[in-house]
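Once you scroll down, you'll see the structures, which are given as structure tokens.
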Structure P
Amino acid sequence: MGIPDDDTVSIEKGKRSSDPWVITVNCPDKSGLGLDICRTILDFGLFISKADVSTDGKWCFIVMWVVPHSSTYVVRWENLKERLVSFCPSCSLSYYYAPPAPKNSSSLYLLKFCCLDRRGLLYDVTHVLCELELSIERVKVTTTPDGKVLDLFFITDNLELLHTKKRQEETYEQLRCVLGESCITCELQLANSQHESRHGTSSVSPIVAEELFASEYSKKECHMQALSPDLTQLKKAVVNVDNSLSPSQTLLQIHCVDHKGLLYDIMRTLKDHDIKISYGRMSAVTKGHRDIDLFIQQKDGKKIVDPEREYLLCSCLKMEMLHPLRVLIANRGPDTELLVANPVELSGRGRPRVFHDVTLALKKLGICIFSAEIGRYSASDREWEVYRFLLDENCEHQMSTKGARNQIVDRVRRILMGW
């Protein structure tokens, strides 16, 4: 007994071309479901204009109004629906008696190509991989003195079809369109045993780590890194807790500047603190700001009454509203290095589309990337995903000046935050 899986997730197009698409999820509840949905929507390049969430702990009903971040990005709506359905618990009664075993992790593939270097190459390849729903787990990019680039992308397939000839040919075809005649070789194969570890370890100097992973920011750093989109005021985040409205739930009220993946950052933080949502509403953007109301409970079904736990949750939420991503330019010997870091979920997943957005920002700035890599780093009692880009100083920007470096940091942050 139950409702058909086709009714678990519905996606409806707006009546007018300017209207948002409406995603409705109606299924049994499970821990982390809201986080999985928000991560997937972010991964598909979609912006949540508003949302409603309701659950009684056994069944949940979620409605989200979404629009693409870019008119040039092709959204595969049917694939999005299939991905969302895959996260939803089965609607059959048998699910409650014998829940399915956890899925095995996707196979890791190595995409290797060598071609003549050019400005924006890394972004163009990354954009194709995103559109094909191929997730980038690790990257190793190097440029040779003779102007060639060797790129190693360790990827997984969200469609679980990369073992098929049709899927591989689709990938090759899309890459050839981007690489053109500059492509020398292009290979796709299963990663061997020496590459089984999906996430390499990143080595960061103590001085850089202290600044990049700081748990608190000075007023000067806040002014440099937390400016609102219109540059007229510091970005602020207000988080209030009210226990007077419900005998069993705590009302969490958030007011902050909007940014790309805002609801994802909130869901990730609540999941990290074992907090579940009973009801939530995210209003439409007003003058660049969001108001979000969430009725929440602890894992034991009780509201939050411990002052220390309340303070810790509010402090962590404020930090995620202000600095969900860290951006820094540092010296790496005689070279200039751009570092971007974001917290990793407890499940081990990183934030979607970071590599895509950073390479887009650098392409728009006319900055070439000499080398790039992705790794993991532990700091401040949590794991971080670290993206490192060695920049080519022969490009348009004279990166030796402080103003030019600040401009790079600002542009990268704006692309990442969706400003």
Structure Q
Amino acid sequence: MGILHDDVVIIRHPEKEDDPSVITVNCPDKTGLGSDLCRLILFFGLSIVRVDVSTDGKWCYVVFWVIGKPSTRWGLLKSRLIGVCPSCSSASGISFFQSELQPPKPPDVFLLKFCCRDRRGLLHDVTGVLCELELAIRRVKVSTTPDGQVVDLFFITDIRELLHTKKRQEDACDKLKAVLGDAVFSCEIEMVGPEITACSQGPSFLPPAITDDKFNIEERRSGFQSSKDVSITVDNSLSPAHTLVQIVCKDHKGLLYDIMRTLKDYNIQISYGRFTSKQRRNCEVDLFIMQADGKKIVDPSKQTALCSRIQMELLRPLRVAVVSRGPDTELLVANPVELSGKGRPLVFYDITLALKMLNTGIFLAEIGRHMIGDREWEVYRVLLDEGDGLSVPKNRIEEAVWKMLMGWE
């Protein structure tokens, strides 16, 4: 008999309050499964302190040790983790991954439009509600009128795939009204065409801090990492069939996701892996990997390219810059989009939280996808509300946003 559906993902909570919860995933394997699992764990706001991965190329067994929050919705997390696991056939003793012959259908895109009175932290509160409702933000355009009203346009998709129903739309608007109170004047949700979120070349100008891959990380200010913070070695002598990649680096939020999504984009299979975080500061990663053809990575140029990409993704998984835009000040944040089309979760949530903690208002905000070099990026452009003048120095804003995104706040 095949594996039971409820046994695909098992979550065990600790007996002691400060110990981690343990998430066990036991399912057919596929390239990129680790990335999909880590992305979900990041979306639910959990911190990974240890991971063990083992697979024979057909069946995968993964154990995550995670630190949750009082607000963590464990039942929902379990169902979402099961949803990204390849399907199992209960007709045989061992079930194998059933490859998808056709690409998945793009999710329906909806426009959430509401008008309300402006206040500090408003955009962060709205973003928090959307995250709680499992409504993923694809694009956003927020503007403030001279009389202090805010018109928000959120292009969203529904992880539950129920936003086409009247009840789901009403529930979403009611939740927003409950959080924002009497400040809301109107709230509407309607379906729009998927082309509204299509990637474009975007604005005519993005600063070198966002677009330049050839940055000198040693010259970056306090709060950012330097190249000495990441060590990557490759060894082909320890396994007859696999290349060992060893990584030692400073921990940050989503670190394991950044490694896994990079390997996923390179179509590299992990056969065995171990991740440990020491006091949530430094971490060690051992990965036994192979190429899509089932062979080691023996070509020195391929090894160098892979190590260079992993190093860049760990040193700079996101790009943050605060620049002058004429008389105004603009915050820009960019993160790479996976080849599968998925962007990093909770970026906008962290941006708005950092600005809220700095008591810095937002006058205009936009999210778009743009081609930078040969890669697609999500670019967040936030025009800051300076009022009588920007009270917080630009370098402090840049550092605060960076630390929030990296989990170093």
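For distance in nm of label points 7 Å out along Cα→Cβ at positions 128 and 208, which structure out of P, Q has the highest calculated value? Write down the numbers at each step before the final one.
Working: P: 2.9; Q: 4.0.
Once distance in nm of label points 7 Å out along Cα→Cβ at positions 128 and 208 is worked out for each structure, Q has the highest.
Kindly point out which one of P, Q the value 3.5 was derived from, the read-out being distance in nm of label points 7 Å out along Cα→Cβ at positions 32 and 360. Write out the running numbers ahead of the final one.
Working: P: 2.7; Q: 3.5.
Comparing all candidates, it corresponds to Q.
I have 3.4 for distance in nm of label points 7 Å out along Cα→Cβ at positions 16 and 240, calculated from one of the structures P, Q. Which structure is it?
P
With FRET efficiency 1/(1 + (r/R0)^6) of positions 80 and 352 (r between Cβ atoms, R0 = 25 Å, to 0.05) derived from the coordinates and found to be 0.60, which of P, Q does the value describe? List each step's numbers first, then the result.
Numbers: P: 1.00; Q: 0.60.
Attributed to the structure labelled Q.
If distance in nm of label points 7 Å out along Cα→Cβ at positions 320 and 384 is computed to be 1.2, which of P, Q is the source? Please list the in-between numbers first.
On the way: P: 1.8; Q: 1.2.
Of the structures listed, the value fits Q.
Between P, Q, which one scores greatest on Rg/Rh (Cα atoms, Kirkwood Rh), for residues 328-391 alone?
Greatest value across P, Q: structure Q.
Read-outs throughout are calculated quantities, based only on the coordinates presented, and are distinct from any laboratory measurement. Predicted model only: the values in this text are computed from it and were never measured. Cβ atoms are built from the backbone, for glycine too; each structure is taken alone.
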